[in-house]
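The next part holds the structures, each set out as structure tokens.
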Structure I
Amino acid sequence: MAKRSKFVKPATRSVATAEVVANKRISPSFIRITIAGDELSTITPMGADQWFRIFIPQAGHGEIPQSRHGELRLPSAASALWYAQYLRIPKDVRPILRAYTVRAYRAAGAGLFGETPEIDIDFAFHGDIGPASAWAENAASGDKVGVLDEGLIYNPGPDATWQLLVGDESALPAILGILDSAPTDLRAEVFIEIPHVDDKQEHPELAGVNVHWLVRENPQAKPGTLALETVRAAELPTGPSYTFVGGEQALTTGLRRHLVNDRNFAKQDISFTGFWRVGHAAN
């Protein structure tokens, strides 16, 4: 039997340019940026946790983004050469590079803000500790960005009878994207840690899916700790499973270690992604 691939990559891809068409604070901890442009038609919607690399202009003089008064420098290659090209861009104009999830994709003609394709991106706002959060807070219509599709990390095997989905606020868009794309007979235990009760978002009500919203009431608590402790203490289903966990690095590595060492989960059936690390500007 052929080994299942770790990720699901897009069939084709290119570095697409787009511009901001909307900026909305949707909850205390989330900013939704909508980008649009003809080149987004090169991205094939894959659902689930489809993620991409976003190229954001550096802040210019007086904190005005370069995109409002200059060219956004982007690599031209989408193959393995793209990163080498990115590093060759002079540091003073090299765009900020981060990874985000497609919260929603609307094809040309189905958009909310025009006739070109649109992508919604939910930014977990951690104040001004990271350049992406700072950019999202101040992004204005017309600001340019670049996008490079990366496909899916979520890739359950056919033998899984239930799933475990866990994350902090940085993984909320990915987990909700997975639920939005899920079959109606999905069995899953879902644990999402959020900073504020009003950060809860609507999701499909599936009979076999239990969504546990974990509100981090102590603002000084390390993100991911509550989710990790809750899952460690939880009574989980038995049988072949698949786990998707994303968020602060200590959560992802700590939960994987617990599942493998304490619950005998198979390593190959766990997808884990450290989206950020406390003390480092990841957003």
Structure II
Amino acid sequence: MTQTTKVGIIGAGGRMGRMLIEAVANNPATTLAAAIERSGSTLLGTDAGELAGIGALGVTLTEDLAAVMGDIDVLIDFSLPEATEQNVQVCAEHKVAMVIGTTGLSDAQEQALDQACEQIPVVYAGNYSTGVNLSLKLIEMAAKAFGETADIEILEAHHKHKVDAPSGTAYMMANAAADARGQNLKDVAVYGREGQTGAREPGTIGIHAIRGGEIIGDHTVMFIADGEMVEITHRARERMTFAAGAVRAASWIVSQPKGRFDMQDVLGLKG
């Protein structure tokens, strides 16, 4: 019998956590081995499968991440930057691989993640859907083809509950375009416009965020040249897409050497 990857999930009691539980159960290459929830949660002690609505799995929610490190091969973390920073340290200490979908990490937290990747393999991506990562490849191709003959504008829309902006996916798309043109995004990004902004600076990349309702995630990258425009759009229709992608990444990362990877690596789209 083929051995499956033993997965731990951070924030198992939340909406994304419950989807991850279901996605792990639906993937024949993975088994849920631990479900972690915040201290004081009323869900502690609940069976993870029952919580996700798929039937008992024999794994109950616990608050002690360190205590389950010996039970798992990989930890999936879609939480908040401060929590992820702590979880990265715990995983590095115990040599447990990670899949991280947390967005909005500070520069210091990014540096801490890079240091941890010297000890363990980590997949870190702003978006785990196959479609988004295919879109990144198309954006790279378009940016190389147009160069600076086309202005680039990125528009993203998410639900009203999202706490960071622009989205991690928008940053991924902007970085893909900037890298393809040999630019540093920090030097060319323009976030929204207001007032007397003057004429558009050549080579800049505009990034704009919309928040409202229950939009799961819409992203459009516009390449606006004189006489023509190309749009690359991805629209998410259900969050399970992200959960299934993250679980796919979890199964993949456990056989990789220490280092930092992204979903492009998982899908074999690099190069």
Rank structures I, II by FRET efficiency 1/(1 + (r/R0)^6) of positions 84 and 236 (r between Cβ atoms, R0 = 41 Å, to 0.05) and report only the one at the top, that is, the highest.
II
Value -10500, calculated as helix-only ellipticity at 222 nm (-39500 (n - 2.57) for each DSSP H run of 4 or more, over all residues; to 500) from one of I, II, is from structure II
Given a computed value of 1.2 for distance in nm of label points 7 Å out along Cα→Cβ at positions 12 and 36, which structure among I, II does it belong to?
II
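With distance in nm of label points 7 Å out along Cα→Cβ at positions 124 and 244 computed per structure, which member of I, II shows the largest figure?
Comparing I, II by distance in nm of label points 7 Å out along Cα→Cβ at positions 124 and 244, the maximum is at II.
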Among the shown structures I, II, from which was the value 23.8 of mean count of other Cβ atoms within 10 Å over residues 20-27 calculated?
II
When Cα Rg over 2.2 N^0.38 Å is calculated, the result is 1.01; to which of the structures I, II does this value belong?
I
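Values quoted throughout were computed directly from the atomic coordinates according to the rules given, and no laboratory measurement underlies them. Here the structure is a predicted model, which means the values were calculated and not measured. Cβ atoms are built from the backbone, for glycine too; each structure is taken alone.
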